[in-house]
Structure 1
Amino acid sequence: MISKMEKEDVMAKDTLILAIETSCDETAAAVVKNGREVLSNIISSQIELHKLYGGVVPEIASRKHIEKINQVIEEALDVAEITLRDIDAIGVTYGPGLVGALLVGVAEAKAISFAANKPLVGVHHIEGHVSANFIENKELEPPFLCLIVSGGHTHLVLVKAYGEYEIIGRTRDDAAGEAFDKVARAIGLGYPGGPKIDKLSREGNKKAILFPRGHIEGSPYDFSFSGLKSAVLNYINSCEMKNEEINRADVAASFQDAVIDVLVTKTVMAAKDFKMERVAIAGGVAANSSLREAMITACKDNGLSFYYPSPIFCTDNAAMIGTAAYYEYLKGTRSGLDLNAVPNLKIGER
């Protein structure tokens, strides 16, 4: 930890963070100034490669990170027009995520930290997603309620201060993004499922099929999507057994409407119950256009201020890691060269 005088010195000058993100299948690096100004944000995506397998193959993802990481970092520095000598610290995702993928980023960050004699700050991937809201919403400050929706997580979190979180709701089974991928595969859309269902649903009738909304007795802010996923699969199997034509657009729209209904309803309820006037969303599913539209309407109807990142900052990127690292750096958080990947890291853990 740093002293109060050292913290004042840090805040008195511009602070540049070199950020690295390799938690899944995007190799990313960014340079972030003072936590909110993105000087560069370079992303090398592996989506086209993993499409061949219908999802992310961890071993392939790790190998691709090794191939790409040096050039991605060099490009991030070049676009920002700085060198390693100019940066103040290195932020890196160390969990949660695919362990092999995480290790590539962590090893790279530690090597740079040692060679350039720069402080190292380990960053929680999901806390990075929350921090993405600070990039374009300069006026947003804690406290606020954040709905985190991604392929591996569905959480309702009270953001009490920078780096201080309280989980009030979480999924009991499938994450929302995981359900999107599984349903997309079932109706023949392929990977990645979220964007494909979002697009196809525009052509369908969201009221054509009444799919169930998950409810957990005694846990009003928790989520469950496995029952919904099973209902969709049962509907498809039933149609096939009866030789009935399946309207894929109607299935996609009705499924998506069920997911969004639950996400929005629980978020607004939690905001009221915890007296939060500001609501934000984060994570890959936060890029879903229908979810954003529904949240905008619901927050407006209930007198809540709503914040959301641009799609580029919803999916995995290093700019959000740089923003989270900046606020951890101000708090005095420093990671040693013994920093390791933690694939199942929980929010708030260090």
Structure 2
Amino acid sequence: MSGIEKQPEGYDIKAVEGWIKENIEQLNPPFEWSRLEGGHSNLTYKLEDNRGQQAVIRRPPLGKLLPKAHDMEREWSIISALEETAVPVAPALGFYPDSDLIGAHFYVMGLVAGKALYNAMDTENWVKKDKRVELATSFINVLADLHSLDPDKVGLAGLGKKEDYVGRQLKTWYRSWNASMEAAEYDDPRLHELHRYLTSNVPDQGQARIVHGDYGLHNCLVGSDAKIAAVLDWEISTLGDPLADLAYALNQWALPEDETPGRDNAATALPGFPTRGDLAEIYSNRTGRDLSNLSFYIAFNWCKSAMIIHGVYARYKEGKKTTVGVDMEDLRERVGRCIDLAESALK
């Protein structure tokens, strides 16, 4: 977190504080504004009033956005709906739905004490070795609790299409791969073989559940008790197959013995954490779900990751994103590593 800012980027202090004063009784402007890191480039600030009350305000980044990108209303609707459930989220305080005030919609949520874990150093500094099983158990139980909710009953029936989540994802990202091949100057026949196999073998989805889409310790606040205090960054959440969401979380759960390059500094690549198999068992026991097709979902997520990274690589190659500080060779190799891992999951 940076220091106090006199003119926070993307916000009109007078206009925002005036609206908050009229609409959020828990807060009493004026505020000290402090920029918060993370948040997928959304402009996120901590607010603190003269009574010491704290909150967080979020709005999309500046500039023209894709229609569904950085959807603050989506995040707001989800945390509002989940606030009374077992899934820990930040308290929803207020939402401004129009762009007339600051050029974009924004929302305000309560500040939750805790720390997001992005790498091994974060974990070393925040979670002692003898608390890491407790953290892992809390982490997977929160996901299980999310997947146990009926979206219709919590007011999120309209969050997305319910049918054929995996099939639609495969179609979308395979289209991206094919569209990116020329710019990337990179194709891999194994990806096409994987896509054919996965498309032809999608398991029955069952009842649609809320899927976070990017569930990991980087998108959670871990409390001082080593338990998940809040789940953050719901902007790509939708309805779909909960086992795809589980497999994504397991794929991100790096272990010290993993030989894949780039995972040795992950938040969980430290002694004291349980294995991915341990987490899957905890999840199955809590939800009662059959995980016999888990290897399919593991492969699906690695294949999807390969296709996403391939598209990012293509945009760098086209000059649509600056390559300053980007290891282009490693980015290209990551595509192949994801394909390797997808193939390995199906063996």
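We did not get these values from a lab; they are worked out from the coordinates using the rules stated. These numbers come from a predicted model, not from an experiment. Cβ atoms are built from the backbone, for glycine too; each structure is taken alone.
Given a value of 27.8 for mean count of other Cβ atoms within 10 Å over residues 23-30, point me to the structure among 1, 2 it was derived from. Here the read-out was taken from 1. Which structure, out of 1, 2, was FRET efficiency 1/(1 + (r/R0)^6) of positions 79 and 151 (r between Cβ atoms, R0 = 30 Å, to 0.05) derived from, given a value of 1.00? Going label by label, the one that fits is 2. Largest in FRET efficiency 1/(1 + (r/R0)^6) of positions 47 and 119 (r between Cβ atoms, R0 = 25 Å, to 0.05) among the labelled structures 1, 2 is structure 2. Tell me which structure, out of 1, 2, gives 0.35 once FRET efficiency 1/(1 + (r/R0)^6) of positions 87 and 279 (r between Cβ atoms, R0 = 30 Å, to 0.05) is calculated. Corresponding structure: 1. Hey, Cα extents along the principal axes in Å derived from one of 1, 2 reads 69, 46, 31; which structure? It traces back to 1. In this comparison of 1, 2, the computed figure 24.9 for mean count of other Cβ atoms within 10 Å over residues 143-150 is attributed to 1.
Out of 1, 2, which has the highest value for relative contact order in percent (Cα under 8 Å, 6 or more apart)?
Between 1, 2, the highest calculated value is found for 1.
For the structures shown (1, 2), distance in nm of label points 7 Å out along Cα→Cβ at positions 111 and 247 is largest in 1.
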